[in-house]
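Novice: Below, each structure is written out as structure tokens.
Derivation of every value follows stated rules applied to the coordinates shown; laboratory data play no part. Being a predicted model, the structure only gives us computed values, none of them experimental.
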Structure 1
Amino acid sequence: MKERYLNVAQVADMLGTTVRFPRRLVEERRIVYVKVGTHVRIPESAVREFIETHTVQPRRPGFARRKVAA
């Protein structure tokens with residue numbers, strides 16, 4: 001299957017954010033990107049990997065918080 005390269009607006013749509021967030025990810029080099037002239041393209045696989053590595057799993061059922069002493 002051929003890799004899709006997304007623009008910043010498409011990545012923002014995938015993540016449910018504004019375009020500022022993927023731009024910041026690129027600026028901080030927290031996500032893989034390709035520079036084509038002045039255009040930035042982000043591989044769809046990199047977005048999926050970013051989502052996967054930043055997904056927080058729920059606590060196991062029955063996990064009780066520690067009580068704080070008053």
Structure 2
Amino acid sequence: MARDPENIQHEIEKTRDALAESLDALADRANPKNFIESGKEQVSEKLADPKVKYALIAVGALVGLALVRSILR
């Protein structure tokens with residue numbers, strides 16, 4: 001059974017458009033800038049967690065106290 005050439009052309013264009021969209025999506029996901037932004041967001045979310053936030057404050061305070069103590073000796 002022969003297929004209509006216009007129908008075949010339409011299917012080719014539809015497939016080409018789908019492929020172009022897929023390639024654009026892959027290029028966007030593989031962009032290093034997007035990896036950096038994603039990493040920044042993840043770090044910001046972790047630092048917003050009260051457990052992490054207060055633990056870092058405590059460590060900073062202890063380090064600061066140790067520095068002041070070593071300077072005054």
Structure 3
Amino acid sequence: METLVVELTHKNALQLLKDLEALDIIRLRGSQRAEGKKISEKYKGILTKEAGKELINHVDQMRNEWSNI
């Protein structure tokens with residue numbers, strides 16, 4: 001078997017690939033692996049620093065609530 005990276009150039013191409021997968025002709029893997037992008041690179045700069053700090057505080061608070069149960 002070979003692993004190939006494919007760039008889709010038509011809006012119907014993905015559906016065709018999914019149909020081939022349903023017929024057990026090919027196996028689709030996540031585009032994340034094909035691109036080789038890290039999650040941290042993908043989402044870098046999405047949140048402001050303030051929103052990031054609020055999120056960290058919220059997660060810490062939820063963890064503390066779970067540990068108190």
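Novice: Starting from the value 149: which structure in 1, 2, 3 was volume of the Cα convex hull per residue in Å³ calculated from?
Specialist: Checking each candidate, the match is 1.
Novice: Something else now. Work out which structure the value -31000 belongs to, where helix-only ellipticity at 222 nm (-39500 (n - 2.57) for each DSSP H run of 4 or more, over all residues; to 500) was derived from one of 1, 2, 3.
Specialist: It must be structure 2, since only it matches.
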